[in-house]
Structure formats: structure tokens, C-alpha cells
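Each structure below appears as C-alpha cells.
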Structure P
Amino acid sequence: MEYLEQVKAFINENDTFCKANHMTLEVVKPGYAEAVMLVTEHSYNAVRTVQGGAMFTLADMAFAGAANSYGDKCIAMSAAVSFIRPGSGNTLRAVAREVSKGRRSCVMDVEIRNEENKLVAKFQFTGFFFEK
């Protein structure tokens, strides 16, 4: 379990883009992670909903936590997204869950939900393991 705390701390400290945009990895377990975004005045697009790129970054952070929980370095190779409803509220939470893990790749589903637990966006990431 100490390793999983190290993964969480490493990502939280070194992902400067997420840090600058008020995103934090809160939970890391094998094949699972949760990331939270504090919605600020700078999180909005022109029509005053949370910017889709911000939500993509939040989902990517959760993916990173889950995919790197195995002990091998992993980066995203591809991602697909469906935005279900506009992002709103004070916080958004992304939950990543393992779908499949092979020797060199993994697939993770990520859901973003608002404070009312309503689904905001759904992602599927494919990751590539490139280093122990």
C-alpha cells in the first residue's frame, strides 16, 4: 500500500498542469483511482460550463493514477470521450476503473460525476506500459 501512496504523491506533486488547475488525485488502488477538480472562475468556457478540456485533464489524471498503480510507468495511447451533460457545481470527481490489463497495455473506463452524482462525461483510455 505504501507504493500506491507514493504513486498518488508523485502525480500530485509533479503534474504541474493539474496542480495549476486545482485537480488532485485522492485515491489510488490497484487498477482504480479517483481525482477531484475544484471548479473555479477559470474553469469555464464561453457559455459558463466547465471547459471540456479541463474535464479531459481530470479524467486523464484519474487514468494516470489507476494505470500507474501496477508498478510500471504507463502513458495514454488513445482516448474516447462522450460528454453527457454540462459540467457545473463546485467540484467534479473522476473515477477510473480497470477494464483490461495486459503485459504492454491496459484499458480504463473513467466517469466524471458532479456533486449531485450525475454523470457528466464518460471516457475510455488505452494505456501503454513503457518502463518498470
Structure Q
Amino acid sequence: MIDHYAVNKFLYDTDRNEHLVRRYIDDPDAYVDWYFDERLSRLLDNESEQSAVESPDEATRTALKTYDCAMLYRDGAHPFILWTLMLPIIEAKLASGEFVVGEQPENARAENRKPMAYYRERILPHGRPDFRY
């Protein structure tokens, strides 16, 4: 089971900084390790935010390093924050040919059809997230 706070903090913090998003796309292994080994501890080391978070387990780190949005979604990552961070990653990986997409929704804006289809293919089997944690 993922540490919801740590994962959602990672998603939110990364998504809010274009430079961090680029680092995450370019080298996810190094970025995830750096984030949890250095940045998260600095963010939590203040008087206004108390947390018992130390570091996510290896399964969670692997999911983040491999952009496994299905696992993160299934295990309760915030769906909106997950989607907003995955969108630029999926766009970049589709453009490079690393990700392949199936059927695309016709009712979506043209620029969102491929990324949305890729994301939906992965998360739909998991239904709605369970927020009882």
C-alpha cells in the first residue's frame, strides 16, 4: 500500500514546477530517488507541516519510476493530481514512441485524445479510487 501523503506530495510538488517535470521525464530513476532522499525531507522539515513520512516503499518508488499510473491510481493516489502530472509525461513518451495508444475518445479535444486514451486504458480496470485510508 502506498503512503498517500508522500505520493500525493510528490505528484503535486513535481507538477507545480516545469523544471522538475522535465527532470522527472528525462531521468525518472534519479529524480524519484533525489526527491524522496533530499527534497521531501526538506519540505517536511518545518514547523507548519508535521508528518511521519520517511520514504515510500520500493513498490511505490518503482511505480513512480516507471510511470505506473495504474498502480498509483488503484492504490489511492489523488486522481486529479495524478492525471495533471501524467499528462506531460504521457505526451512526451507518446511523441518519442516509448508509449503506444489504442482507441482514442472522439469527444475529447484533439490534443488530449492520445494521452487520455493511454491513461484511460490503464486506469479504467480499477474503477473509482477507494479513499478510505
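No value in this document is a laboratory result; all are computed from the given coordinates. Bear in mind the structure is a predicted one, so any value in this text is a computation, not a measurement. Cβ atoms are built from the backbone, for glycine too; each structure is taken alone.
With respect to percent of Cα pairs over 18 Å apart, for residues 2-73 alone, the largest value across structures P, Q is given by P. Hey, distance in nm of label points 7 Å out along Cα→Cβ at positions 98 and 114 derived from one of P, Q reads 1.4; which structure? Answer for the origin of the read-out: Q. Quick check on the output: 28 is relative contact order in percent (Cα under 8 Å, 6 or more apart), derived from one of P, Q. Which one produced it? The read-out comes from structure Q. Among candidates P, Q, the computation of distance in nm of label points 7 Å out along Cα→Cβ at positions 34 and 66 that gave 1.4 used structure P. Comparing distance in nm of label points 7 Å out along Cα→Cβ at positions 26 and 106 across structures P, Q, the highest figure comes from Q. Among candidates P, Q, the computation of mean count of other Cβ atoms within 10 Å over residues 18-25 that gave 15.4 used structure Q.
Quick check on the output: 43, 27, 22 is Cα extents along the principal axes in Å, derived from one of P, Q. Which one produced it? Value 43, 27, 22 for Cα extents along the principal axes in Å corresponds to P out of P, Q. For which of the structures P, Q does the calculation of helix-only ellipticity at 222 nm (-39500 (n - 2.57) for each DSSP H run of 4 or more, over all residues; to 500) return -16500? Of the options listed, only Q reproduces it.
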